[in-house]
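Next up: some structures, all given as structure tokens.
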Structure I
Amino acid sequence: MKKTIAIIVALMLCVSVLAACNNNEPPPPPRNQNTQEPIRDPAPPLGSAPATLPAGGGTARVSGETEYRFTPNQTGTWELFTYDNDGSDPVLEIRDANGNMLASDDDGGDGLNARIVIDLISGTTYTVIAKEWWGGTESFSLIVSFLGGAPALQGSGGTVRINNQTEIPFTPNQTGTWEFVTSDNGNSDPYLEILDPRGNTMAEDDDSGDGYNAMVRVVLDAGATYTINARFWGFTTEGSYALTATFIGGAATLPSGGGSVRIDGITEYEFTPNQSGAWEFRTTDNGNSDPYLEIFDSRGRLIAEDDDSGDGYNALIRLSLDAGATYTVMARFWSSTSTGTYTLIVTNLGNVNEISGVGGSVRVDGQTEFLFTPSQSGTWEFLTTDNGNSDPLLEIYAPNGNKIAEDDDGGDGYNSMIRIELQAGVTYTVNARFWGSTSSGSYTLYVTNLDSAYEIPSEGGSLRVDGQTEFMFTPNQSGNWEFVTSENGNSDPYLEIYGPNGNLIAEDDDSGDGRNALILVELQAGVTYRVNARFWAGGSGSFTLHVARM
């Protein structure tokens with residue numbers, strides 16, 4: 001009986017203990033003393049296996065520097081921000097799959113919290129680094145949220161607002177040339193890339209628009225989906241601007257060998273030259289209109305433009321083009337409100353005469369175009385002489401077709417003279433023509449590198465001349481000086497002396513012994529003269545030049 005009572009008592013004690021245990025609640029989780037929010041479990045430490053953020057966004061607790069992999073499930077704008085930082089100073093970074101920095105922030109959120117708003121692409125894996133400024137170990141929360149889809153462009157074009165880097169799919173509703181231009185960019189520097197359906201870059205641009213704005217013109221096919229990568233130049237990672245897509249029209253085609261077309265209003269042409277080299281685009285017969293020409297390369301970049309370099313208000317562009325490449329020629333008017341008609345003439349200059357890169361002399365009979373690729377950088381002189389009654393006029397054009405120098409009567413009498421700095425290896429166009437209504441005549445054009453001309457000692461002396469040679473001479477005394485050639489063999493020396501303004505002040509062929517040249521001329525001390533020692537009628541050979549004070 002006693003044993004039975006003992007067992008019953010023991011069972012009752014166990015039941016009592018179990019009940020007491022079941023009535024005990026688990027201790028409450030620790031809370032933040034400031035916000036009273038529960039403190040979450042820390043994120044796994046940074047290591048060989050980075051943590052993963054949910055594809056649809058979410059929250060993670062960060063303690064110490066932590067690296068996450070994030071593969072968003074939607075293309076569009078995402079926000080990453082920190083909070084509940086207990087006075088710590090969080091920093092956020094986001095990088096692409098190659099490790100390139102896309103965006104970073106320290107204090108863009110509330111207080112010392114970080115905040116990044118960025119456009120991301122669905123299915124692409126990014127790296128998010130959440131850490132403490134200066135390597136601290138305090139904890140904070142990271143929130144990732146989807147804010148909305150990427151801006152959408154309708155097939156007919158239109159305008160969208162770009163905030164940070166954005167990729168926009170675009171399916172045009174018409175085949176032809178489309179223009180993509182940015183505006184209202186504030187201090188940002190927009191950059192545009194157009195990718196074909198396979199992801200290859202078709203066109204890109206940085207600053208062809210107004211100011212730092214970008215502009216691209218490219219031919220697209222209706223129904224195909226292209227990608228517009230709207231971003232910033234350089235290391236800029238944020239900003240805002242407007243992007244406008246406009247259908248320009250189906251481009252007409254210019255003959256590959258050049259030719260002329262009549263233009264009525266704004267017209268765009270595709271041009272695929274059949275020869276590499278220099279080409280000229282010139283407008284004429286414009287009435288009262290003011291034509292304006294632009295040329296874009298095959299990637300949609302503006303490579304040349306002009307308004308009034310031609311006659312009157314006409315446009316003129318000379319530039320080098322590659323055979324087989326397709327260029328876009330936009331023929332319009334200076335003012336967007338202008339109208340009218342004019343003729344566009346496209347000419348291959350590749351077969352024009354060439355001036356040797358070391359300079360020399362050529363006889364010009366009528367208006368002639370020359371290509372000149374100087375062998376040396378420096379100051380070059382273009383001078384006409386022996387012009388009879390004609391009135392030469394010289395023009396020099398840069399490779400992009402812009403006129404960089406011209407002269408009518410800067411030389412002796414009606415002759416022209418241009419002195420200009422040119423770059424070695426660059427091809428320039430020299431237009432040797434006549435002033436005003438003069439349409440015929442002939443003259444000699446001399447091209448000389450003034451920086452490489454030899455110097456005659458200021459007190460005179462003897463020099464051996466082997467082939468045509470330019471000399472600079474600055475006499476040490478004023479008075480009469482003699483220039484005479486000798487030891488000429490079978491050659492026929494010819495001497496010319498030019499003043500400081502390029503005017504011819506003396507010349508001679510055979511006044512010396514035999515066919516030697518002799519000049520006696522009064523010169524001023526300290527003034528630099530140019531002596532051209534050459535041969536009559538383009539001959540060759542060698543001789544000695546003697547210079548002495550008389």
Structure II
Amino acid sequence: MSKSSPDNKVQFWGKNSLKVLAFLALTIWVAHFFYFRYFGLYEDDYAYISEPLGWHLSDLLAYTRVFVDWPQGRPIGFFLPHFLAFIGAQLGGLHVIYIIGFVVVILNAFLFYSLLKMLSSEALAVIGALAFGLFPADTTHTFLMHALGLQTSLTFLLLASLCYLAGKRVLPYLIILGSLLTYESPFMVFLGVPLLKSRWDRSLVKELIRHVAILLGIILVVVVIRTFMGEQRIMTTRSNILPILFKMSKAMVLGPARSLSLFFYGPIRPLAHWNRELTIVFSACLVFFVLVLHRLSIDSLGQKYNYLLTLRSRIFNFNRAFQAPVSYSRIAQLFMAALVMLSLAYVLSFTHFPPTAIYGRATSVHLAAAFGGSLVFACVCSVLLSFANAYRLKSYAVVVLACYLSLVVAYRFSIQPDFKQAWQNQRSFWTSAIENLPDMTDETIVFVLDHDLPQTQYIITNSWADPLILKQMFQFPEHWKNPPRLFVVHRDWTESIIREGDQLKWKVPTAEVWSHWEVLPNANVVLLEMENGKLVRRFGSISIQGLNLELKPMPPDVKPTWGKRALYGYLIAEASYQSSR
């Protein structure tokens with residue numbers, strides 16, 4: 001297959017494919033999943049992953065209703081994480097689910113390699129695939145729900161792009177619809193895919209117009225369906241068009257600037273807390289990358305022409321001409337296309353504005369930018385390597401690039417301890433909480449003051465999903481109308497409570513249902529507070545808005561009688577539950 005003609009039949013597998021796949025798999029495993037056996041569930045995982053842990057096939061079949069209900073306009077985005085989590089749970093539990101997430105991330109990196117191999121050289125493809133798999137701006141590769149949900153939207157984008165560049169006319173649009181119904185931002189990147197073709201002429205303009213028209217038509221149909229179904233995000237968007245357009249225009253500038261800057265800023269972050277583990281990771285990766293990169297044919301960037309580049313500086317009395325055997329026109333095309341696609345990745349980020357997050361779950365706003373950002377990085381590295389090779393400096397350039405990539409791996413590796421620690425924190429938190437809650441009844445509300453709770457940076461211990469967890473751990477009686485919920489609140493939580501007559505109301509944050517006002521049940525509220533590393537239950541009453549809220553008293557010798565659900569075995573130490581029964 002000609003490297004300069006992306007319109008030929010696509011080849012997903014070549015003579016070096018197995019080696020490249022193994023190379024990417026090993027790198028991604030070390031960077032994102034080395035400690036997967038110590039990872040657990042976090043934030044959105046409790047809405048998408050934990051329920052299927054205890055499902056039967058009938059539950060999975062019942063969940064296919066999402067293709068009728070269209071929650072958030074993302075039926076595939078809701079179904080896939082549940083489906084893959086169910087498969088993983090049946091095959092062995094949470095660790096197997098992480099292996100499935102690992103496979104999804106590897107698949108995407110390899111698909112990106114295959115795409116770049118169609119467009120240019122082996123060197124550009126390998127470097128681009130590495131950048132894609134390690135993309136420094138998005139720190140959520142390890143986050144299970146994102147690996148099974150958001151990353152699958154990238155899978156649809158990559159498959160659609162490969163089919164489009166292979167000359168397929170209908171199939172790419174059917175595939176990219178999957179991206180729109182999974183997680184929308186990668187869909188917008190597909191608008192720029194025609195720019196990856198090698199012929200930039202009048203026919204490309206016509207093709208672009210046709211391509212954009214088809215995609216806008218797809219968007220219009222989906223918007224109409226979501227409007228007809230009364231989907232809240234669409235209804236909110238319709239009433240705020242002008243502010244949203246302003247945010248979109250700013251996001252298309254701020255987002256690319258932030259994601260590209262993290263190629264420089266991200267790798268130096270672990271230097272502030274460098275340790276022995278990072279030294280080992282960095283050293284092993286350095287040797288590994290030098291061996292692999294040195295074997296790449298740097299000159300094979302298309303036809304070999306001698307391009308003359310002259311650099312002059314009167315101030316420094318510098319005047320020198322350079323020549324390099326590289327097809328700059330093709331690299332320039334890819335570079336400009338990559339910048340366009342990088343900007344398109346942030347068109348829909350008005351829902352997470354501004355798109356400038358640098359750590360934590362919010363960095364998923366950079367997810368779609370991995371396509372354009374990684375291609376920009378690959379183009380720059382290819383040109384620099386070709387210059388170095390032309391002047392017999394390839395070995396030095398390879399070592400420098402290997403050092404950089406090793407730092408990126410060390411950076412991604414340094415994120416994993418936060419996931420380990422956050423899971424340990426959750427197990428300690430919920431074990432301690434359950435020890436204090438043997439007397440939960442229907443409508444019990446548990447408040448935990450957030451002071452002195454342990455914190456982590458890249459993934460948080462307590463989140464919006466906390467109210468979902470109690471009923472996922474225990475099989476409460478079916479006749480209970482409002483099973484117990486736990487909320488982590490600020491120390492001044494009572495200041496947001498309002499009084500209506502002889503009742504106290506508080507605004508329940510969005511979890512299973514949207515935020516709403518709810519009456520606090522007198523004598524059925526539990527207050528927990530951290531003391532000496534453990535949660536301690538408070539008793540008595542609290543004066544709020546001139547009324548006394550009686551805290552739930554503890555009956556003598558109460559024993560919990562609820563059955564345990566699948567999540568319990570992951571979160572709670574068995575001895576704790578047995579001792580309280």
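Every number here is computed from the coordinates shown, using simple stated rules; none is lab data. Computed from a predicted structure; not experimentally measured. Cβ atoms are built from the backbone, for glycine too; each structure is taken alone.
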Check: relative contact order in percent (Cα under 8 Å, 6 or more apart) computed as 16: which structure among I, II?
Finding: II
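Of the structures I, II, report the one carrying the highest value of FRET efficiency 1/(1 + (r/R0)^6) of positions 80 and 184 (r between Cβ atoms, R0 = 30 Å, to 0.05).
When FRET efficiency 1/(1 + (r/R0)^6) of positions 80 and 184 (r between Cβ atoms, R0 = 30 Å, to 0.05) is computed for each of I, II, structure II gives the biggest number.
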Margin query: Quick check on the output: 50 is percent of Cα pairs over 33 Å apart, derived from one of I, II. Which one produced it?
Written below: II
Notebook entry, point to check: For distance in nm of label points 7 Å out along Cα→Cβ at positions 88 and 536, which of I, II scores largest?
Noted result: I
Checklist line | Origin of the value 50, 21, 14, where semi-axes √(5λ) of the Cα gyration tensor in Å, for residues 272-471 alone was derived from one of I, II | finding: II
Margin query: One of I, II was used to compute helix-only ellipticity at 222 nm (-39500 (n - 2.57) for each DSSP H run of 4 or more, over all residues; to 500), and the result was -1500. Which label is that?
Written below: I
